[in-house]
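The data blocks that follow each hold one structure.
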Structure P
Amino acid sequence: MAGSKNHFTDGDAYERMMGVWSRLVGNEFLDWLGLPQGLRCIDVGCGNGAFTELLVDRCRPSEVQGIDPSPEQIAFARQRHTAKLAEFRVGDAMALPFPDDRFDAAIMALVIFFVPDPARSVAEMARVVHPGGMVAAYAWDMPGGGLPMEPILAEIRAIGRTALGPPVPEISRIDALHAAWEQAGLESIETRKITVQRTFADIDDFWATTTQAGTIRTTVAALTAKEIEAVKDKLRAILPADASGRITQISFANAVKGRLPR
């Protein structure tokens, strides 16, 4: 996440909560992008490096720069990235610390709804990519209910409690992403929906894994023990378990890509 006071501060908790989801969507996203090997890339809002690592493993870039506002996430990313190809630094998505035309591709994974001014961040990604280079992103479809923790948040709202969330959720709509790329002067714009699923041992596993970091942790911390049990009971009804007690959560993201005019 980048350019926001809502940044994550626990790389390990984020990995358990969102890192797995990030790679599930990221694999399909990278298939769709079809990036050739040897590119110079920037991962804007790299977080704990989950997507950065996937980018390195899958696309074999010649260089990757990871930017995130959270020192704790950057520290985690540096420890996990054993290939040592990627470089990580604290930075702002709305003011990238690189000159014009620096990269072949700029990518933002599960971040844009956290940026206070999404249009400015897209303009920054376009600025640091050379003519003909790619600018791409994917984000959970917040208004459409695609967020992995949406079942929990929906039930929290249903009992009259406030569920905190990213500051600009509407930017994750597929039409909003397309419009933002057009506004930044990008061309050959394409969008798509990516649907993924993840299985948990039971409701308690889903709850423990999903509420560990970010705004949902703050939201859950404000609940009473009675309210938490009431929400879990509702979840058991809407997320039925299989014969082994496991539940499967389906989530979906919207993706966009475009190129800087030559």
Structure Q
Amino acid sequence: MSEAVGYELRGPVAWVTIQRPETRNALSLEVRTGLFEAIRRFSDDAEAAVLVLTGAGEKAFCAGGDLKEMAENSLQVPPIDFVPQFQRNIQVDKPVIAAVNGVAYAGGFLLAQNCDLVVAAEHARFAITEVTVGRGAPWAAPLPWMLPPKVAMQLLITGEPISASRAYELGLVNEVTTAGDLIERTQRLAERIAGNAPLSVTAGKRMLYRTRELPLAEAYDEAERIFESVYLSEDAQEGPLSFREKRKPNWKGR
């Protein structure tokens, strides 16, 4: 693992932390490489049910690309695998939560956008700042699926940040909390997810992403196909049985 990205298992929750607070956790080559390594480690980690992505310090979740490094390398068009984009250049079947502890600008916005859920500290800010430095944001193509188109347009062409509370109002953020409670609140949410039937959780995530571009009739057909194996699993019998016996379910993931 790269020293720029940490991986820590807290119960069933894997915390992946960008550890470059002195650069506002900018996406240097070392960070980008470390993120890919950490995400693959999470996917292969049978003990980890949920991934939480965050940044070190209290000022920045991730301020975006390392502009000094870009200038030194005269970076033009970034390759598709420049930075992890879940479900585009790296597949992650298990849930991913962003714990946004400060600014999430440019590539930091990208990372938060691509997480399944977002918990933000009250002082967090979100912005697509590429227009202020002459860069592009093709990664923002899914935004109209997440936000009203005019809101997405404003973010794209002004570069101005929005607050955590505004992001919550728009549905970009699931929960807003104090900076001091961010870790505990996110861990609690992750553990709640981890305590559910794993096959149902994975299928729910898969259904959401696979059906978002389909007409409704096709979406229903795809959803039925995805959940069929869940219904046929041992866990699907364990859930009702544990309810009847008034005990906690013993999920086996099969």
Structure R
Amino acid sequence: MTALARPIADLWRFRELVAMLVERDLKVRYKRSVLGMGWTLLNPLLQMVVYTLVFSFIMRMGVPDFPVFILSGLLPWTLVSVSIAGSSHCLLNNQALIRKVAVPQMVWPVAVVASKLVDLLFSLIPFVIIAMAYRRGPFAAWTALIPALVIVTAFSVGLALLFSSLTVFYRDMRHLTDILVQVWFYVTPVLYPVSFLEKLPYPWMRWTLLLNPAIPVVRLFQEPLYEGRFPDAALLGAGGLAAAAMLGLGLAVFLRHQDRHIYFL
């Protein structure tokens, strides 16, 4: 516990630096952009339109109010996926500062997740508009987003720590993560209801896919936002367990190898 408390305390001590890195990322990302931060609102809407055209009109999946459904799943999934992609090279991109400045290395992957979390919060604005247009809210269950946001953030931080460290030693990870995220996306019920997995004809395949740790994390958003009901204790427990396991794994790998990062950067 003491070994874990020290890096977390160091990270808290540099919380202002994390905030500065988040602000810098947002400014650089939208610099000289006509819409600026408006892209944070527009991106999920554009994805929603594309997926709705493909899965609701062309493939006729038959999910009621599909735009609301797809947005409710894309919100947490986007945070997870962009956290992996952004963190996989964050230590490499900041190697000059890491060599010269005595700053906890955890600052960099945590700042990546914090920046993407800001995007998620802004993306809730178009979701609310779309949901109300389809008469899918507001619901009292939307307050369940508070624990859901904590869980998806912890889950994403764990992934960010894990992949940022692994990429230092294995540069191929930057390419493998793209494939991993794409495969993980299609086996996670974002484009389709979780009931589709439960109806698979092969039990071994059904149970293998249902062990996907991202499922309860995504469902913690879909149930209150799309279905309008509070997640039950079982789902909250599964989501919390998935987040704790991923955060624990990420911390264990990162803290064990952080002293060796400098020799491979």
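Summary of computed values
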| quantity | calculated |
| --- | --- |
| With Rg and Dmax of the Cα atoms in Å derived as 18.2, 59, matching label from P, Q, R | P |
| With relative contact order in percent (Cα under 8 Å, 6 or more apart) derived as 26, matching label from P, Q, R | R |
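The numbers here are math on the coordinates, done by the rules we state, and not lab data. Bear in mind that the values here come from a model prediction, so they are computed numbers and not experimental data.
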